[in-house]
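What follows are several structures.
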Structure I
Amino acid sequence: MICISITPESRQLAKVDILNASRQGDVVEVCLDHLIKEPDIKDLLEGAKKPIMISCRKPDEGGKFEGSDDERVMLLKQAILAGPAYVELDLETAKKIPRFGKTQRVVSQTSLDRPLSDIDTMMEDALAAKADIAKFTWPTQNLEAAWPLLAAVSQKRSTPVVGMGIGRGGLAFSLLGRKYGSPWIYAALEQGMEAFPGQPTVGDLDEIYRWRQIGPKTRFFAIIGTGAFEQQLSRVLNTAFHAMNLDTRCLPFDIRSLDSLAKRLDILKIPAVIATPNAFHELFRLAEKTDEVAQQAGHADLFIKQTDGWQGYNLIWKTALRVLENQLGRKTSEDRPLDRRNALILGCGGLGKSVAAGIKKRSGMVSIASGDDDVAQKTAGQLEMRYVPSVKIYDTLVDVVVFTVANFDHGKKLMPINSSLLRPGMTVMDLNDLPTGSKFSVEAKERGCKVVDPGDVFSEYVSTLFKSLTGQDLPSEAASLMTT
């Protein structure tokens, strides 16, 4: 089930929000602490199509109630008299309010600043407070922070446990909670109505992650990162999995360290990890074996669990160069349009090194530049290519420019890349901010350059990724999403 939280400020809007949430969820949580005026709770409950849960949180538990604690307790007592299906009570308040009627008690314990770990003691406290359901809430910025919370909801207990992760890792926790049988997961009705920061909306859970089809046997592929790129990637892949009747979904999360990642992936039975541009450098050490370019660049974007350990693969350089070569006029697989062309790579991260190594394999003449000239010079030496000082990129005549960074900032040195380096006739490939590309794609067109469409790079990458993960071609239902 899904519990949709609504945070109305007026009583009139509360009834509208309850109606809208009832159409999409199984339980509706009405957060009274956001209301400006004291509500008529019985009136709010009348006509509700789904079970209602009433909550009223103090500021130190993430709520907005501005009155005294006695006033808050009295409001909750009045709410229980109105007969909602559930009432959420913090531990101390639960001790002050006896059980009444058929309303089930969700006894919550919340930490806003750090994860909690003594779950067994917390469960004993919840049971002592006559909990029908125990609820735990704490920050889940990454997988490590969410782990104890996940362990709490995944264990079989006599009293059910629900959880809410605050922050970026809350989404992963919700999807895993669905798999492991949590009574419900939480979602906001829409953006701006979140009960806690980072709470996913029911629309995102439906449209991007297709949470309703997740069950005990669902297999997850991990995507490291929770930004716009990762959301679009998840949306396309999940649509493809659904179209192919595969009980597989994407699980986006962040990590703090690699120390226990492999072990946790094994526990969660995750067979593949996708490293998006924001996480390339962090994950390389996960691989026990890599392909040639991945090893040369110190960068892999796909990790697959094999019988002898994690294998790292570098897909992005192949797909990016395939689209680049098509732009340059490749007609057959035997054509090598990069042969002896001068190419300038901007950026010495894993992506920049991968593309540089790939163009060199295609017999291109490669130069590389970075905001840190020392790093660029060292990288050029390692890859046996030309190094261009950052201040000289505007004087360098090249056929192809590849942007893998949006600027040349280095430490406290702020140095944006000036678009004056773009000249008519150049071919430009912008790998920042896929699938739309950054400002350089637009400026390159304005300056008469031939521009590789970032959307084409993204489409080719996702198609290759899906094939690598499943052995099948990307279905048309998913492919159509990459152009929207």
Structure II
Amino acid sequence: MNAVEYFFENSKHSNELFIRNKTEQISHSELYIASHHLATHLNEKFGTGKNILLCSTNNRFLITCYLGIIGSGNVCVPINPASSASTIAFILKETKPVSAFIQKRFTQIISGKSIELSTEAELEKILSAQSKNQLSPIELSDSNQLAEIIYTSGSTAFPKGVMITHKNLIANTSSIIEYLKLSSKDIMLVVLPFHYCYGLSLLHTHLKVGGSIVLNNTYMLLGTVINDLKNYRCTGFAGVPSHFQILLRKSDSFKSSKFEHLRYVTQAGGKLHKVFIEEFIQNFPDILFFVMYGQTEATARLSYLPPAKLKTKLGSIGIGIPGVELKLIDPDGNEITDDSVGEILAKGDNIMKGYYNDPDLSLKTVINGYLKTGDLAKKDDDGYFYLVARKKEIIKVGGERISPKEIEEVIVAIPSVIDCTIEGVDDEILGEKIKATITVNEQTDIKTLEERIIADCKNKLSPIKVPQLIEFINQVNVNASGKKVKTQ
């Protein structure tokens, strides 16, 4: 089945708004018609299976193009407008797109390239020319047909192209809707970009249930987030750890605000320390808090922690989402059944087809249908998983393996700390020594705070885990998705 047909299965005739912004609106039926007219145009011009670039901030233009490209049977390659020139050049060289839909303000990033560009004006011309034609959805011969290539950073010099199929999109969307219990009444405030799989999952799920979204491209202006949640009567909010940390500790009014319509929030894109989760649920006891875990290679989601288990399983990433099997293996590939640490493996219809133009890495990453996540975790007697660290994050100090998360938990428990990043830096004697980069507000007394940090770490951690270097900064270093970027 074509994923776009699946998304619009119940709402293609609905006149209810999908995008609710006062400055930009579109109904489900209008979006269905526009995206299908574009799909027809692209299918007639390029056939199927061709790569088409998409570059834009979150807006009506991006959503229409995204759905049109996928619906045409071609492959959407969404890219971050803030990507470096070398990254964009790499993606262009690797994917060889036949065309590109780019918001006018970003056309300079691929200027001089021999590729057909379409901006907002060109899209309107295409839709106008197609408007008299009858809608004819593009049928797919195989649901395993490629729908999109999402580039994600990794341990290699250049990003990896994750190949996501129509089947992957349908499976993950269905699972998320099931455990979040989404309906046509849900209104999601979107601060996550749509070139990021977490952001795309919000688009997919709310299309499918006939719900709606509010787009906010200025989440760092905390007042706009708070106002949008209230003014648009949003029922849902999704964020990565930095979003919640900044709202809870950098905003003067967030915790004192009342969000009468907010039913739930979701958190993924990295581990949010327990102290922030406790702080949120103490201030907003009636709002459901879903801790989630996933990867681009899994089309977005792999696990979730039911809010009812939040207090008894605090710190857990939960259990596999519907349709996903999770297990732990040791370094020899044997399944772990006790409380030992092992690598998380995942299996389900949401697992990627592989990495674009990299069959060797694909074979090493997906084995017998199981995705090797590279994340280390434990599992309790009830089957709930607890992240320990990523393999590549483990610090070796004097031969001892140390997880940064344990140290970060101690430091962020201090109320004046907004964020903490623990990293290993080279040391001639120990191999690595521990550095703490700590985000605070500008008015913080640094000397007093540093003394408190050292004292708390000495009281709660073994001596080898106490940071030898401490650096203070005033802003969390994040990428366009809001995910934290480490300095080393």
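FYI, it's all coordinate maths here, none of it is from the lab. In this text, all values refer to a predicted model and were calculated from it rather than measured experimentally. Cβ atoms are built from the backbone, for glycine too; each structure is taken alone.
Set I, II, criterion mean projected area of the Cα convex hull in nm²: the highest-scoring structure is I. When distance in nm of label points 7 Å out along Cα→Cβ at positions 247 and 271 is calculated for each of the structures I, II, the largest result comes from II. The greatest value of mean count of other Cβ atoms within 10 Å over residues 343-350 among structures I, II is that of I.
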